[in-house]
Structure 1
Amino acid sequence: MGISLATCGHHRRVEDVSNEIELKLTLPPGALRRAQHLPWLQKLASGNPRSSRIISVYFDTTKLKLREHDVTLRVRKDGARRLQTIKLGLDSSAAPLGRSEWETEVKSTQPDLRLVKGTPLAPLIAGRPKGDLRPVFTTDVRRSATNLRVNRSEIELAVDVGKIVAGRRAQPICELELELKKGHLHHLALLTARLSRALPVSLGAQTKSDRGYALKLGEERKAVRAKHITLNASQSAGAAFTQIGLSCLYHLAANRNAVDAGDGEGIHQMRVGLRRLRAAISLFGPMLAGKETESIKTELRWLTEQLGPARDLDVLAKEAVAPLRAANPDQPEIAILERDVQRERDDDIEGARAAVRSERCRKAVLATALWLIDGRWSRAAPDRGRSCPVVAVATDILDRRTKKVIKRARNLRSLDARDLHLLRIAIKKLRYAAEFFSSLFDHPKRQKRFRETLTDLQDCLGALNDMTVHINRAHRLSHQQRRAPQQAEKAYAMGLLAGREKARAPALERAAEKAGKQLATRHRFW
C-alpha cells in the first residue's frame with residue numbers, strides 16, 4: 001500500500017494515490033456557511049456536492065494498545081455500505097500529509113479480523129481473544145463532499161459537521177478536509193492558502209481518532225507529548241525534513257487546548273514542539289535558505305517568546321520557591337515571595353493564552369505547514385542537497401555537531417555565560433537530531449547511551465541556566481516597588497533563594513563536566 005513520488009517540473013507528483021493524502025482544517029461553526037458559499041470555490045467544483053451521514057465506530061483493546069502504536073481501526077457506515085479501515089499515523093511510506101490505510105468493505109458493524117493480515121494491526125492483536133477488541137468511541141457526521149479541479153489536480157473538499165461521542169461525553173466536529181485525489185501537492189497548498197485568506201481556518205493538528213481517545217480518557221485539555229518519528233532510509237533529505245517538521249508542528253499545535261486551559265505542562269509541550277521545529281530548520285539549514293524561510297523563523301521565534309515568561313515562572317514556582325518553602329517552613333517571608341511569583345505567573349499565562357488564540361498565531365501555524373509541504377525551498381534550483389539520501393545527510397549532521405559539542409565541553413569551567421548558553425543550545429540541537437534520525441540506524445544500546453549522556457549534560461547546563469533566570473526574575477519581583485508593603489520580607493526571601501540556588505551550582509558543574517567527558521568516549525551509533 002505504498003505511494004510513489006516522481007518529479008514533475010519542480011513539484012512532487014502523486015502517481016499512485018493508494019494512500020490518503022489529506023490536510024485537515026478546523027473553523028468556527030459560524031464560518032461554515034461562508035465556506036459553503038464562496039463564489040470562487042464554487043467555480044472550481046466539478047459536479048454537485050454529495051451529502052451523506054457517516055457513522056464511524058473506533059475499536060481498540062481494553063488497554064488501548066492500538067493507540068499506543070498509532071494504529072487506528074474503525075468500521076464506518078456510509079449509506080448502505082460498511083467499510084473497515086486500518087490507518088497509520090503520518091509515516092515515511094507516504095507523501096507529505098500521507099497516511100497509509102487498508103480499507104475493505106465488510107458486512108457487519110464489527111471488525112472482520114480475517115482481513116487484517118499483512119497490516120500493522122495484525123501483530124498487535126495476534127493471540128488475543130476476539131472479544132478484547134471493543135468500541136471506544138463513535139463519530140457521527142454529516143458530510144458534504146465536492147470534487148474540485150485546481151489546475152491539473154483533483155482535490156476533494158469535505159465539510160464535516162457532527163460530534164464525537166465517548167460514553168456520556170460528546171464534543172462537536174466542524175472541519176474541512178482537503179484530500180488530494182490526483183495531481184500535485186503544490187495545488188493542494190495553493191487551495192489551502194486561498195481558503196485561509198477567505199476564512200478563519202486553523203491547522204487541524206489532531207485527527208478524529210486523536211480527539212476521540214482524548215475525549216474517552218477525559219484528556220481534551222491535557223498536554224500532548226511528541227510522537228516518535230520513523231524515517232525511511234530510502235527517503236531524500238527534503239522528504240525527511242518535511243516529515244520531521246510536520247511532526248514537530250502537529251506536536252506544538254496539538255497543545256493549543258492545554259495552553260488555553262492555562263496548563264503549565266501544555267505551555268511547556270508547545271515550547272518543546274517549537275524548539276524541536278526550530279532545531280530541525282537549523283539542522284537542515286543549507287537547503288532551506290531564503291526570505292520565505294526567514295519569515296517562518298521570525299514567526300516561530302515570536303511564538304516562542306510569547307510562551308517563555310509563563311514557562312520560566314512555572315519552573316521558578318515549582319522547582320525553586322516551593323522547595324525553598326518546604327525546607328524553611330518557619331520562614332513566612334518565603335510565602336510572601338511565593339504569592340508574588342504566583343500572581344506574576346498567572347499574568348504571564350494569560351499572555352500565553354492570548355498569543356495562542358491570536359490571529360497571528362493561527363496564520364503562522366498554517367503558513368508553516370504550507371511552507372513545510374510546498375515552500376520555495378522544496379522547488380528551488382539548485383536543490384542544495386534536498387535530493388540527497390537522508391542517511392548521508394543525517395550522518396554528516398551527527399558527525400559535525402557531535403565534534404562541535406565535544407570540543408566546547410572540554411573546558412566547561414572556562415566558559416563564560418554566553419559560551420555556556422551557546423553550548424547548551426548546541427547540545428539541545430544534537431539531542432533532537434539523535435531523536436529525529438534514530439530510526440535510520442541500528443545499535444539501539446549505543447543510541448540509548450548517547451542520548452542519555454546528552455540529556456544529562458543538557459539537564460545540568462539547563463539547571464545552571466534556570467538558576468540564573470530564577471535569581472534575576474525573583475530579584476525583579478522583590479524590587480518592583482521599593483516602597484511596597486512587605487518589601488523587606490521579600491528581599492529577605494530573595495536572599496534565601498539566591499543562597500540555595502548558588503549552593504547547588506558546584507555539584508551541577510561537576511556533573512556537567514563528567515557528562516561531557518563521557519560523551520567524548522561514547523561509541524557512535526551512526
Structure 2
Amino acid sequence: MRGCVNKMEFINEKRKFKNLGIMVDCSRNAVPTVGTLKKFVDIMAKMGYTFLELYTEDTYEIKGEPYFGYLRGRYKAEELKEVDAYCASKGIELIPCIQTLAHLYELTRYDVYQELFDVNDVLLADSDKTYEFIDKMFRTVSECFSSRKINIGMDEAYMLGRGRYIDKFGYKDKKEIMLKHLSKVIEIAEKYSFKCEMWGDMFSHMKIDGNDISTQYKEVLNKVKLLFWHYEDADCNFYNKNLNQLKTISEDIGFAGGAMKWIGIAPANEYSMRVIKKQCEVCYESNVDTFLITAWADFGGEASLFSILPTMYYTALCAYGCDLNNFDKSYFKELTGVSFDDFMLVDLPNYPVPKQYTYRNNKSFMFLYNDLLLGVYDKIVSDGIEDYFKIAAEKLKTVESNEYDYIFNTLSSLCKILSLKAEFGKKVQKAYAANDKKALALLKDKLVKLVSEIDIFYKNVKIQWDKENKSFGFEIQCVKIGALKQRTIYVIEKINDFLENKINDIEELDAEKLEVGWPNYGHPIDEDTNCWHIWQNSITTGNI
C-alpha cells in the first residue's frame with residue numbers, strides 16, 4: 001500500500017476506524033487557550049481526524065458553583081461554544097470529556113463540596129446531592145457542546161464505597177455500587193439526550209464479565225461505549241484479552257492509546273508510535289470502531305501540546321492503512337514547516353541511549369530535579385551523559401521553525417542544564433570522599449554557570465506556556481524552577497563553606513545512598529527502564 005502524503009490521500013485511503021480522535025487534557029494546570037485549540041483542530045482536520053475530546057475535570061464554568069474550577073483557568077461557556085463552532089467548521093466533532101465518579105481531587109479542598117465525597121477524590125455514590133451536582137455538569141455541557149456524545153470518565157475509582165459511603169449506607173459490594181451509580185448517571189445523561197462513553201478500567205479492576213451482570217444492568221451497559229485504555233507496550237494477547245472481556249459487558253467498545261507527553265517537559269514520540277502501531281493493528285482485527293489518542297498532562301502539563309505532532313501524524317497513517325515502512329513525510333513538513341525527522345528531535349532529552357526507545361523514559365525530568373546533594377537518581381546516571389546532553393542541546397538549537405521554535409528553544413535550554421547538572425551528584429560525591437578540594441572548587445564554579453542556565457530555561461518555559469496556555473497553573477512552574485535555582489545557590493554556598501573550613505562536613509554527602517525502586521511498577525531503578533515524574537519524590541525524601 002502506498003504512503004499517504006496529503007489530506008486528500010488520507011481521505012482516499014480506507015480508514016480502518018469509523019471514529020479517529022484525540023483527547024486533550026485541560027485539567028492538569030495547563031489549560032490551552034481557545035487560540036491554541038483552534039490551531040490544534042486545524043492540524044487534526046488536515047490529518048484526517050474526526051473528533052476531539054476536551055478532558056475537563058473542574059476546568060469549565062458551572063452556573064451557581066463559584067468554587068468549581070476556582071482560579072484554575074476554567075473555560076467560560078462562551079469559550080467552549082466558540083471552540084465547538086470552530087470544530088464544526090473544520091469537520092471535527094467536539095466531545096465533552098468530564099468526570100462523574102473520581103478524579104475530582106481539586107474540589108476536595110473546599111468545605112462546600114465535602115459532603116459530595118466518599119474517599120479521596122471519589123464521589124459519594126447513592127447520595128441525592130451527588131446526582132444533583134452531576135446534573136449541573138450535564139446541563140452545562142449540554143449548553144456548550146453541540147455533540148450529543150459525552151465521555152463520563154469513571155476511571156480509577158478503586159476506593160469506591162470504602163470511605164464515608166460505609167458510614168452512610170453500610171458495606172456493599174463495589175460492583176453493585178459501580179453499576180447502580182452508572183445507571184443513575186446514564187439516566188441523567190439521557191435527560192439531556194447524551195450518548196455516553198467511559199473508560200473501562202473499573203470493570204477490569206473488579207474482574208467483571210458479562211456473566212456477572214444482571215439483565216437489568218446489561219441493558220444499562222449496552223447504552224454506553226466502553227473504552228479500553230493502555231499506554232504501555234504489551235503483547236497482542238494482552239490487548240485481545242482485555243478487549244474481549246469488555247465485549248462481554250457492552251456491545252460498543254473503543255480503544256484509547258497515548259501520545260506520551262505527560263512524563264515531563266519532553267515527550268516520547270518514538271515509544272508512543274511503536275506502541276500505537278501494534279494497538280491499531282489489534283483493534284482493526286478486533287473490529288473496534290473507535291481509536292482515541294490521549295494527550296494527558298499529568299503532574300503539571302509541562303510538555304507542549306504540539307510536541308506530539310509526530311505521534312499524531314503517525315497514528316493517522318496507521319489508521320488510514322498507509323505503508324508505515326516507506327511513508328512519505330513531506331506532508332508533515334507542509335503542515336508544520338519542520339521536517340518529520342527534525343521534529344522528532346524533541347525526544348532527545350528523554351533518550352540519551354538509543355536502545356532505550358524500547359522503554360518509557362523521562363530521564364530529562366528525573367535529572368533536572370534530581371537533588372544535587374541527595375542524589376536520589378544518581379545510580380542511573382551514566383558516565384559521560386553530560387556530553388550527550390551538550391550535543392542534544394546544539395541539535396535542538398539548530399532546528400529552523402518559525403511556528404514551533406519556542407518548543408525547540410525550551411528543550412535545548414533543558415539539555416543545556418543537564419549538560420551541567422546530570423553527573424554533578426556522582427562527581428561531587430567522589431570529590432568529597434577523596435577530600436579533593438580542587439575538584440570541589442571546579443564543581444562549585446560549574447554550579448554558578450548552572451544558575452544562569454536555569455534563568456534562561458525559566459524564560460523559555462514561560463514563553464512556551466504563554467503561547468499555548470492560560471496563565472493559571474504557571475505558578476507551579478515558578479515554584480519548581482524557582483526551587484531548583486535556590487537549591488543550586490544553597491549548594492554553592494554549602495560547598496564554599498566547606499572549602500573555607502567554615503563547616504567540617506557536608507552531611508548529605510556523608511549519608512549512605514541506597515537503591516530506590518518504583519512503587520508503582522514493581523522493579524528497581526536501572527539504566528533502561530526508568531520513568532518517574534513525581535516532582536516531590538525527586539527533589540526530597542521529606543514531606544511537601
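Between structures 1, 2, the greatest calculated value of distance in nm of label points 7 Å out along Cα→Cβ at positions 87 and 447 is seen in 2.
One of 1, 2 was used to compute helix-only ellipticity at 222 nm (-39500 (n - 2.57) for each DSSP H run of 4 or more, over all residues; to 500), and the result was -17000. Which label is that? The correct label is 1. With FRET efficiency 1/(1 + (r/R0)^6) of positions 191 and 239 (r between Cβ atoms, R0 = 25 Å, to 0.05) as the yardstick, tell me which of 1, 2 scores highest. Largest value of FRET efficiency 1/(1 + (r/R0)^6) of positions 191 and 239 (r between Cβ atoms, R0 = 25 Å, to 0.05): 1.
When volume of the Cα convex hull per residue in Å³ is computed for each of 1, 2, the one that comes out at 182 is 1. A value of 4.5 for distance in nm of label points 7 Å out along Cα→Cβ at positions 111 and 399, calculated from one of 1, 2, originates in structure 1.
Bear in mind that the values in this text are calculations on the coordinates, not laboratory data. Since we're looking at a predicted model, the values are computed, not measured. Cβ atoms are built from the backbone, for glycine too; each structure is taken alone.
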